[in-house]
Each structure stands twice: as C-alpha cells, then as structure tokens.
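Trainee: Below are structures written as structure tokens.
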Structure P
Amino acid sequence: MSRITVLPHPQLCPTGTSFDAAAGTTVCDALLAHDIAIEHACEKVAACATCHIYVRQGGSSVNVPDDDEEDQLDDAWGLEAASRLACCVRLGNADLTIELPMHTRNLARE
C-alpha cells in the first residue's frame, strides 16, 4: 500500500489531497478513483502524454520508464527530470508525492 500525496492544483485538486492506493495500481487509475479528473486521452495506453505528472518524492519506489513512455514524454509540455506518465507509473509500497502540471498536450489549464 502506498500513500499518494497530490500537491495543490488550481482546477483539479485545489487544496491538495492524500490517499492510499494498492501496490501495482497505476497513478492514473488511483487519481481517477479519488475523483481527480486527470486527462487521459488515449485511455491509459501510453500513446498521448496527456496524463503527464511530476513525481516530486518517492520516484525511486516506482517502475522505471520504458521506451514507449520515454517516447511519449518527448511530447509533454514542461518536461522535467521528474516527468512521468501517470498511466505508466505503477505504485510500489513507498509513499509518492506528485504534482499535476498546469498544461497538458491537449489544453492549457490557467
């Protein structure tokens, strides 16, 4: 079981939140299950980069990005070393802190 902390985001999670999620669950599925409407235009098959997130803490506890994820991340807005696709990040047993970007590949959130 992991504890996911989501940093505040003006539209998707204004006050921030924390919740528990089972190991093996993707971050995208965990966010959606807790009513955080992260975009996922490709229906979670790592083909669009719209579920781009920043893993601020705990990144060493999740799976490493594969070639497909790395290729899609090239199209993400605001790419950083901490960038991942939420549909590809599978939780381990450690806690994770994530930040949701203000922009996605499909739209700007301002």
Structure Q
Amino acid sequence: MNTNNVKSQMRKGILEYCTLLILQKRRAYVSDIIQSLKEAKLIVVEGTLYPLLSRLKNSGLLTYVWEESTQGPPRKYYELTPEGTVFLNELDNAWKELNQVIDHIKEQ
C-alpha cells in the first residue's frame, strides 16, 4: 500500500479546517492563504483552493470584499461569516475528539 495516497487523503480532509482557521485570524487574499498553508507544510495550489473557497462561500461560511491593490487589479479578500465561526467551532470540537480517539488507541 502506498502511504503517499493515504497522506494525500488526510491532507485533503483537513484543508477546509485549516483554511477556516487561517480566516478566523484575519481576512485574506488567496495567495495569503496559500502562503500560510505552505508555511505550515500543507502544500496547496490555487486550483485546489478556489473551488473550496467557492463552496464555503456558497454555504454561507465565508464572504469576501474587493480591495484595490497597488500591484494590479482589485483583490478578493475572504473572511468568516458568523455562521462560519459557528461551523469552525464545531470543527474544533470534532478535531479535539479525533485527537482523543487517536491518543487513546496509541496508549492501548
């Protein structure tokens, strides 16, 4: 069995959570989000992130504002909605539960 495939599936599974965590701290432009993910060693390309952001926006978890840029066209900055904050809190609880399960199994 190839561990790379399993690791890839695990990364995909936490991408939404990590993106929301980034946006909880500040509103961000797509390249800012990608940079934060890269710094955390979670490598993501724009082609993966844009559909995720669209899905989160369409679900009412994110909104965006256009801001003028000194370096080109206006930029779309994403931020959490109040519903997004509630959803992120639920994901936080789910993450804690999963960590407890894994820790318990490791300790057996």
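Trainee: Given a value of 84 for volume of the Cα convex hull per residue in Å³, point me to the structure among P, Q it was derived from.
Mentor: Values: P: 84; Q: 126.
Label of the source structure: P.
Trainee: Here is a follow-up. Output the label of whichever structure in P, Q has the greatest value of distance in nm of label points 7 Å out along Cα→Cβ at positions 15 and 55.
Mentor: On the way: P: 2.9; Q: 0.8.
Going through P, Q one by one, distance in nm of label points 7 Å out along Cα→Cβ at positions 15 and 55 is largest in P.
Trainee: Now for a separate question. Given a value of -22500 for helix-only ellipticity at 222 nm (-39500 (n - 2.57) for each DSSP H run of 4 or more, over all residues; to 500), calculated from one of P, Q, which structure does it belong to? Don't skip to the end; give the middle numbers.
Mentor: Numbers: P: -3000; Q: -22500.
Computed on structure Q.
Trainee: A follow-up question, please. Of the structures labelled P, Q, one was used to calculate distance in nm of label points 7 Å out along Cα→Cβ at positions 47 and 63, giving 1.8. Name it. Spell out each step's value before the answer.
Mentor: On the way: P: 1.8; Q: 3.3.
Computing distance in nm of label points 7 Å out along Cα→Cβ at positions 47 and 63 on every structure in P, Q gives 1.8 only for P.
Trainee: Where is relative contact order in percent (Cα under 8 Å, 6 or more apart) largest, in which of P, Q?
Mentor: Details: P: 37; Q: 25.
When relative contact order in percent (Cα under 8 Å, 6 or more apart) is calculated for P, Q, structure P comes out on top.
Any read-out appearing in this document is the output of simple, stated calculations on the displayed coordinates, not a laboratory observation. Please read these numbers as outputs of a predicted model, since none were measured by experiment. Cβ atoms are built from the backbone, for glycine too; each structure is taken alone.
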